[in-house]
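Structures follow.
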Structure P
Amino acid sequence: MIGGYITCIVLAFIFIFMGYLIHIKKKLWLIAGYQEENFIGDKDKLAKLFGVFSYIVGIATFLLPFGLEFWGNISGIIYAVCICLGTVATLVWKQIINKLL
């Protein structure tokens, strides 16, 4: 059981660190599918969007093993659904940001 806690905590810190690099340091090349020449929107908004999403995923991943311990498999299902819906929402918002103003 301790292995699951350690794995989730390490992954959570990786997600949070990646969010820091994208949001604060503006390392946009870390975003999968990002191409400098094809993106015409506001790069600061894009960095904030993906950085904040990465922070949220990191925090949720950190809390996942505790939820599994106290509430069982339902917390894993809720985690998976929230991550999937958040990913779709983030990608849709990215397309909105990428439009010419």
Structure Q
Amino acid sequence: MKVVGTVGGIFGIIASLLAMFLTLIESTYTVGNFGILGIAAGVLGIIAALLLDKKPIIGGVLLIGATAIGIYAVLLYFLLPGALMVIAAIIKMSQRDQSY
């Protein structure tokens, strides 16, 4: 699940950059100013995905938080990355410790 969360974070950064670029074309800066917040959410998602193996609860909560921040920042552009990050968080947090 670390890979899914990391891919979601990378897609989040790309989606935020795309949102910022498209607002420059349309000359509406409402989403463009929040694009930096979306990039920060993508970076937080990557860091949280790397934490999933050692501390799954903390990593999962951070992934869900990064998803909420990203959707708040760039709205529809962050739905696919957000879905990837939430799926990774829920699956990793719901697994039991399987160390026998």
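3.9 is what came out when distance in nm of label points 7 Å out along Cα→Cβ at positions 16 and 40 was calculated for one structure; which of P, Q is it? Comparing all candidates, it corresponds to P.
Given a computed value of -26500 for helix-only ellipticity at 222 nm (-39500 (n - 2.57) for each DSSP H run of 4 or more, over all residues; to 500), which structure among P, Q does it belong to? It must be structure P, since only it matches.
For which of the structures P, Q does the calculation of distance in nm of label points 7 Å out along Cα→Cβ at positions 24 and 56 return 2.1? This value belongs to structure P. Quick check on the output: 48, 23, 17 is Cα extents along the principal axes in Å, derived from one of P, Q. Which one produced it? Traced to structure P. When FRET efficiency 1/(1 + (r/R0)^6) of positions 8 and 48 (r between Cβ atoms, R0 = 30 Å, to 0.05) is calculated for each of structures P, Q, structure Q comes out greatest.
None of the figures in this text is laboratory data; all of them are computed from the coordinates on show. Remember, predicted model here, so these are calculated numbers, not experimental data. Cβ atoms are built from the backbone, for glycine too; each structure is taken alone.
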